Structures are given as C-alpha cells and as structure tokens.
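Next come the structures, one after another.
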Structure I
C-alpha cells in the first residue's frame, strides 16, 4: 500500500509537455502578437464532456447506466472493441434501440440541470472577446449558450451539418458548433456509425462539418479542453488529416489533459506530432512531501484491495484551465454585476423599435426604460451603503467571479470560521462553497507554504461532507483527517509511523497556544484547524475537516484549571479507540494505527488541563476490530454513557468515500473499513450506520474522529 508522489519533470526529454502556467503564457503571447480581436484570433476552443461535468455525467457513467438498462430487457453482448466510443455506442443502442428513445434519455440527463462551473468560466471568457469567439464541442447540452445568455450574449449556434453556413470566421459574434448535434433533436449523433458519418466528406457539397473543421484548422489552432479524443469522430478525423497533411499548423495546438496518464491513451499520430503541446497536471516534486509520508490510507468503491493506495495523483480540471486563462487575459468582472438594473435597462433599450416610426411605442417601452434607469440609481445608492460584513461578501463575490483565489483566500480567512455564525444559511453556504473552490484550487498548486494557515482555516468545512452527512443530531460533531477528493497519509514521528492527522491533532491538543479565541478551552474546531496547519507545513496535501458545531466541544483546557470552567462538562469521557493496521484481506497493511491508538490513549489519560473528571477507554486493535466486535463495543458505550458525559469514537485505518449515484449528483457514502472487510459488504460500516448506532448513546455530546 506504499505510494509516493511522482513528479512530472517538465522540459527534456519531453519538450512538448507544459504545465498550465507556461501554456497560458504562450497562448497570451500568441494572441498579443497575432491579434487580440477575437475573430482574428489564432485559436478556437474544442471542448468535450469534461466542461459539463458534474451536472451531466461522463461517458463512463452513461455506459454503466445503459448497460444496466439493457440487461433489464435481456439485451447483452459485448462491444466490438475496448475503445470508449465502441462501448458507448454498443450499450447506448442496446439500452435504447430508437433514435427518439436516445434523445429522450439525453433530455432527461441535460434538461433543467444547473450549469457547470467550467461552462460559466468559458462563457465569461468568450464574452470578453479577448481570446477567441469560436467554440467547437462534442457535447449535446446547451450549457455554453445558456451561460453566455447570462452574460448578455446571444451566440450563433450550428448544431447540424446543414447549418454550418451560420458559422462565419470573419464575424465578431460568438459562435458555437455542436459537431454531433443537440439533445433537442433526435438526429444527434450518438452511435459509432452516426459519429463516423459526421466525419466523412460529402461529394456533393463542401458545406459539412468536415469542411468546416478542415477550413478552421488551416487558419486557427484548437485549445482542447475536457475532450478525451474519440478516434474516428469528426474532430479527431479532421485533426489527423491536418497534422498528417505535410504543412505545419500556423500555431501550436494545445491539448489540456485531465490526468497525466491520459496522454498515453491518445493515438501516436497525435502524441508524436511536433505541432501539438500537451498541458498536464504538475505533480509536486518529491522534496515537497515530507520524507515521513510513507503510506496512503484510503479506499475506493472497489475496496481497499482493489487499487493499491487509491491515490490518483493531481488532476487538471476544465474550470481550472479557464480560471488561469481568465486571469492571464485580465477579463475583469462581468458588466452585469456592476448594476444589474442598469444593465437590463440598457439591453432593453438596445432592443427597442424606432419610436419615430408610425407605430410609435404602443407598449410604453420608453417609459419602462426610464423607470428602470431611475431604479438603477437607487440600487447604486443602496449598494453603496452596506455593513462591513456585507461589503466583505460583495468583495468576495467579485474576487470569485474573476478567479482571484489568492486574494479571495485572504478575505475568506476573515470570515471562516469566526464570522460564519453571523451569516444566514444561504450566505453561509455561499461562503463555504467559495472557500471550497478557492482553497482547493490553491491547494492543487505548489505554493511553498504561502497559504498554509489560511488554507487550514477556510478548508476546515467541506460542503460535500456536509451534504453527505446531512443534518446531524444535536450534540454530534465529526472530525475527519482529509476532505472530499483527498487521501490521508501516514508519516514518521519519533521514528514511528502515525496517521499524519492523528499525530498533529495529538500535538495540538497538548499545545495551549491552540486556544485561538482565548476562552480557556481548545475546541475541536480550533484543534482541527491547528492540526491542519501542521499537516500542511509537513508537506502532506490533506486538510482536516469538521462537521457539526465543533466550536462547542472541547476535551482540554488551554491552561491549568484551579476551578471548573463555567459550563464545563462535569461527566466522564467515554472513548472507543479503534485501529486496524493488519487486515484479513491481503495487501491492505498499514503501519500507523497501533501507534495512533497508543498516542490517543496516552493523551486522554493526561490529567493536566483535561476537562473531564474521569476517562473510560475501550480499545479495539486489528483482529479485535471486526464488525461484530465493533457493534458490541458501541452497544457497551450506549449502556455506560450518561447525558452529562461525552462519547468519543476514534478510528485509525483504511476508509472510503463511495459515490452513491451514477448521475454525478455528488451523493457519497463514508465507510470505515474493519479487520474482516472482504470487498463484498462485510467488515465495514457507513456514516449512516454510525449515526444510527450513536442514537442509542445517551451522552449529550458525541464526537467521531476518523483518520483515513
């Protein structure tokens, strides 16, 4: 289960590989030197399913869904090849034999779905007209057009070979080409034959998708984002002809890879072309990870024995590409947000008929526009007279629109967690989502510790975790060593392996300085944030998170107590400590859990500054930690804990975050993996199971700490 970070060394011997910053600077330079007018740009976008995810599922999710539907109707068989296009075509046609059925299925996947962040970032960039005005997409959805309309732009759309005449490279308006059609019509190209038909030339006319792409590729080069490259479709066929045509591209083609290993799945004629620059995620160099980071402790849907380590490495998401482009081209905030009423009034006025015509203005539009302009003035005055907190929220929104995550993080550190309680539910959710986006974006980039303290603060809450857990029972608090999308690491401390989160949490609870607000206690919230800072300083790319009111729960004071702190918990701390390093399943060994249990037990036995008169500790280690043994220990906890007590469950070992839905709606299940785990449902317990088990525990305060 040992996994070390791998570092992609850019430059020799692979000069066609770039990191994101370098690629964006090359693109900006080309636009500055060859033409900053969008319709004169040397580039156009080619975008695929990656920019519509997660609201719209990826091909792999659709394949799984269609396979289950086909099997329900007793239609089986195997695809002709292992290519994704063939698997997609095979199972889509098996599940839905008719074209109208397939269109109906796509409508259900796409219609009324929220726009993806990548679609919004792309529309913002297009509306600025600083890079390009042309997008070619394999997607059936209308996310780009919908997003553009939010920014006040009405694009020209070509969604069928017979409508390619709508696209004129010399026009300045924004233009979108759906090479496979739209979900709105049942003649969209889904199956292998339909997709390859779009890639064939028509002997009778040059006004085809093939002709359009061939012409485009002579004057512009693609920026390929969120597209995996289905060989045989119209885009890959056009690229193959152009790259093999003997004449170099006027400008390099930039292909943005979601993962480093995606490059190996592309055809050799593309990988080996001197005209193509591949933009890949930058892995942190080995020296940026602590030398003590020896093991990844995490699971996957397939189980801990299925994929060694479960660490997938860094990724380059589509929205991150557009973020970097938006910053580099300095596109600023959309005009809509300066004064939305004024913006609407100007848009309405631009659409008015000539009022001098004989028909005049029978609807009274002119008066309506005048009233809107008056309202816009009032809006500006009201917007100017705001509280400091409201002003901070407005500033945060402006920074997030412009993808200025570093500045946003500084502002977020003022809001999270100290001022969250002053916000309403909607504003709190907005702030935490901004923290999640800004923090995750910065955490994915090497920062040399620049943002460690702020990151540990703003990432202490995880919106996806809160969605997973749902409303928690009163008095229940969770702390988890890593957030959604991360894995937990083991590290060496005192020459012994430990969970990185656990060893730093123990040190934090021993440190009186962790009492950030000076109230005499080290709350679980303060301890988790301080532990997060320590983990990041050690070079481990994980940020601990809490759920529930962690600010109200404390195990230790920050100074020796001559008398009981007012309102302090007078009861007993009942702790169930569970550690699994040796599993029945081969290949799942961890070295740290036994040391974690020993360290946590020693901590809780420390009388100095402990807020509880007594501590009762029960441990389950390795073979003792079967599902049956775990259930018995929880039942015992329910029997002995009284309302004035605190019940604590600590777990160190493998765990998993499983996606529950194939519809890409973000639903997850947390699972802790026990000794008798067998990859078939035995030896595990989900977060819902833990919550249910704790219902029988009478203690008013219930704390669950997981390090996986």
Structure II
C-alpha cells in the first residue's frame, strides 16, 4: 500500500484533514489559504539503478590499474613552482639547442597538467605537460620521470614548438670527457627456446649505429631437460650458457667472441641464493643471458615497443658487464646502474653505458640546518691530554721518481705514513698502505708557485669504491669533506683526497651539533689538537697554528662534494678562495696572491679540464665505466687501465710505468716497476676477523722479506 499522506493538508484552526483543493474548512468554516504544491520526487527507473551498480563494479575493476589510467588522463594541475617542473625548465635552459628554437630564457606557464604519485613500495613517478614560452616561440614540454630509493630520474624530456619542431633534451650529445671505446670484439645474440617478439632482429643495426659495435643475431638454441628446473618452473642460467657453447662450439673457443642469450622464460642462477635473475653473467666463458619474463608490460597490447626497449637495455647491460668488464654505475640513467629492481628501473635507464648524469638525474641535495652555535661546555679532564704520546702512523711502502724509469730507477722506501691533505706542494708518488693492503697514488697536475703556493693534486685509492671529482675512486685534494655520527653527534671524520680519515672525537658535553666541539687526537700531524665545531651555517676546523678550514652545512648531502671545503685561511691569516657551483663542484681556486686555477665539469660532475692563470691546461678523459682513463698533462700523456675499479697499469707516452695485481679480497698483492723489479705483499689476519690485518709481509725483488705488525691506536680510524 502506498503512503500518500503528503497529498493532503490540515486546517490551521482545528487541524482537520482537508482534501486537495478545499477552500473552506467544513468543520470550522475557516478559509483555507492556497499552498504552493510541492513536487513529488520521481522514482528512479530500474535501469538507472542497474546502471549505478554497473558503474560501481567498473570502478572496482579499474582500481588495481589506477597507474595505467593516470598515464592516460592528465588529472591534476601542477603549479609552475612544482619541483619537477622547475627541474625540467632548468634543463631546458641549460641545453645548447634551446636558444635556436625558443630563445632564452624559457619560462613555464602558470599551470601544468599531469600527475606525480607514489605507491607503498617507495616507487614514485610523474608525467607532466608544461606550457613553455621563450622570446622566439611557445610550445609544450613533455616530461616523464621516476624515483625509487634514490633521486628522481627523467626518462623523457621533450619540447615541441607550436610549429611541430621537437627538441629531445635527453638525446645523445658529444661528451668532451669521454674516451673512445675499443670495439674490436664480436658479439652474438642467441635466442634461447621460443623467444619471439622481443625485437632481437633490430639489435645488430642498433649497436652498429649507436655504439659502433659488431653484433650478429644467430639461430635459436633448443632447450633440453637439463636446462629446466621443473620444481621451480625456471630455467637454469649455467645450463643455458652450456647450451649456447655446445651449439656454437667454434665461437665458444674464439677469445674475441661473446655469446649473449635471450630467453622469454623465467631464470635463476644456481650459484647464488636468489629467487630469480633478470640477467646472468659468465665472463670466464664470455657469455651472458637475459630473461624477458619479468619485463613484460601489462597489458602487452599496445606496449610492444616498451618491451623491446627493456630487452634492448638488458642486452646492453649484459654486454657492459660481460664484454667490457665495466663496474656497476651509480647513475640510475646508466644501463649498467648497480641497483636493478625490475621493469620500473629499466624504464629510467638510457641506452648509454656512462649514463646521462645531471641531464637526467635530479640533484636531491638541499640545505637543512641554520641554527646559531650554542656555548660549548668542555670538562676539565677533556682538555687535559698529552699530545706527545700520539703517533698514529701506519706502515707503508712509498715509491717516488717512478715516472722517470727506466732512465732512472724509482726510489722505493719502507716508511711510516700519516694522513695529509696536499694543497700547496708538488707530489707524484705511489703508496701501499700495509695496514689495509690499499693502493694509493698522488699526482700534482698543476702547481702555482709564489708566496702562497697552490696545487691541483688528484689522488686514487683502490678501496674507495666511490664516485668523486675525478670519477671512480679518484678525487681532487681540495675536495676534502667531513662525515660523522648524528643524534647523538659523537665524532667527525675529515676525508682526505687519498681516502685517509682524520678522526675527531667529541670532547664537549651534550649530544647535539650546535654545542659540539670535536678534537683530533689520533695522528702526530699538523692536525693534532685541532678542533671542529659548528659556526651557524657550517663547520670550522681550527688548527693550533691558527689555520682554519671551513665546510658548508651538508646534512642532506648526496655525494662527497656536497660537503667539501669552501674556504681556507692559512696560519698567516691569508685566505684561499674556493668558488663552487650550485652543485658544489669547484669552479675556481684563487690564492691570496691572486693566482688561480679554473675547473670545467661534465654532466657527471667530473673535472674534464683544469687551466691556470698562465693558460697551462690539463685534460682528463673517462672511460664508459666512469674511470679516469687518460690524463693529457703539461709534458706527457698518461693512461690508466683497470679491472672493475682496481687500477692495474699506468702508462706514460705509450710505455709502461707500473703494474699492479690484487688478491681475492682486493688487497694489493704485487707491484711491478718499469725496470722489472717486483714487490709482493701478503697478509695475515686476526683469528675470526677476516677483514682485520694482523701482519703484512713484504717480499722484495731480491727475495728478502719483512714482516710488519699492524697495531693502530684506539683513536686511529682506517
């Protein structure tokens, strides 16, 4: 029964029920005032109800695929001050071809379309359309980027003018700091099983045109039962290498030939405890394998080009590690980036081994602290320290005059070494740190003489495994920087160019940084008794002779140079000026005399040229693994050769100066000079501590041996 009570009215005097249209109450004769009729809500037809249900169901089905929907629909408006918008516009203005197309500067429109989002795994991505205008033209900038546990990386940066002309900001450009690669190798791509639709037929032409590498596609290899683990439902990497070598036996025996297999099935490496493997490398057999299984886009339809791109990058990655023996890169835009975590990271990689550097990678460094220094309270017993008892030196072998061989024998000395910073003197030496089995080289490329000398000295350290001013494991002497503990703030280490550390221990009360005072008590050097403290915007390192080193605030530093030295004042009160870029790379070094050295950096923040005020110039070239490979100095050209990041050989003007070899733990095991003399090194370890050397044994060229007990003081940090 339908409730129609709302169709009736009541008398305002006696409350009697009135029929619709009644003009006078039949009970009390009270006139009835006409009321405006109220619309009755119409009932929703059943079809609309069904449509609502269908819409809800559709939304629930779409939710798991929201990222794909977001890729299709620009659903947000981003302000021109959005960080990614600013980073994109900055790169547009830095590109050398922007001036011709748009004029400079290029500005972003007020609002940009697109999105920036992240998920629960820590992965973030963005896609933005930015209206841009310059003095010559307007257009649209298309931006795509992603971020995992590192910095944001642009995978697409294109500007399209209103007339259709396009500028790709990430397209390959000439690299003045890049040394040409030897391509006297032959690479063969081998499909394994039924691998299809992966774009393998395109690879020979791609590598010829982009890398100048000879690549040939071979016939596929048939799988056998030994190659598959039925329980795991995966192929076995080692067995796949066996299949390729058996099928192409002649190439397997050719030392200049490399076999790179590609399968569309999942794979694992039997010698490591991994659930699966994207790629596998076997340098000893000159072979590698790529699995496409975990790189397939979902849905695949319409994304075939993306799949081919991913597989191409994985093949390049395998070539880099297997064929060219390149070390993993710290640049997420490099195809040999160290952290491969799936398809998302592959999409951020470019097709280059060296990566795009600052062209694609966003510098995530930002300032943090600006607190005024607080009064420090230093207990009386903390100031009562006997500096005369400090030593802190370590046993070493030091080689000088080695560049003059074979005309003059190199000078080899067994000594006690201590950390130094090499800012104002000339040096060209090799050191073997026997406490670590570490190789160190120090070379001054430019020296400005005068009342306040200035030196541009570079240092290499075999155990560093860092990327610094001169690439892998090599840095400039003026780029020393501090590191230390936080919350509580208990110690500071000042890292020198050769990787040594000057250790400063907190002597003031408290746990914060504003009232912290640290003192160096570890080595009998010029730094003994020096103090390190907060100055309000950075850190002061004061020596007892009155010298002062000033470092910037660098709480959120992402690379060593972010915290590097910004000013130096000597004991006479004379100031050395260091001009650094917004990326904190050193542009110009000026002495109190007014003499200077300028430095040019590439997109990876590496120095590729140094020039002094007398127009003397030194050039630096790097290989595709980011290692300093050639130094074109004032009087000679030096070449460095590596295995991974370990320096193996140094040549000067085509003749060998010195060769090195290392043991399984990466410690120096042999040093061979140009005159034929060989020095061998062996290490004994503390029981149960495989990484802590107890004794170092040196065997000289004449067969005599010397043993060194490694005893470092409690304040010494190695």
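Summary of values
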| item | result |
| --- | --- |
| Value -11500, calculated as helix-only ellipticity at 222 nm (-39500 (n - 2.57) for each DSSP H run of 4 or more, over all residues; to 500), assigned to which of I, II | I |
| Comparison of I, II - label where volume of the Cα convex hull per residue in Å³ is highest | II |
| If relative contact order in percent (Cα under 8 Å, 6 or more apart) is computed and equals 8, the structure in I, II | II |
| Identity of the structure behind 30.9 (criterion: mean projected area of the Cα convex hull in nm², for residues 231-654 alone, calculated), options I, II | I |
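We did not get these values from a lab; they are worked out from the coordinates using the rules stated. Please read these numbers as outputs of a predicted model, since none were measured by experiment.
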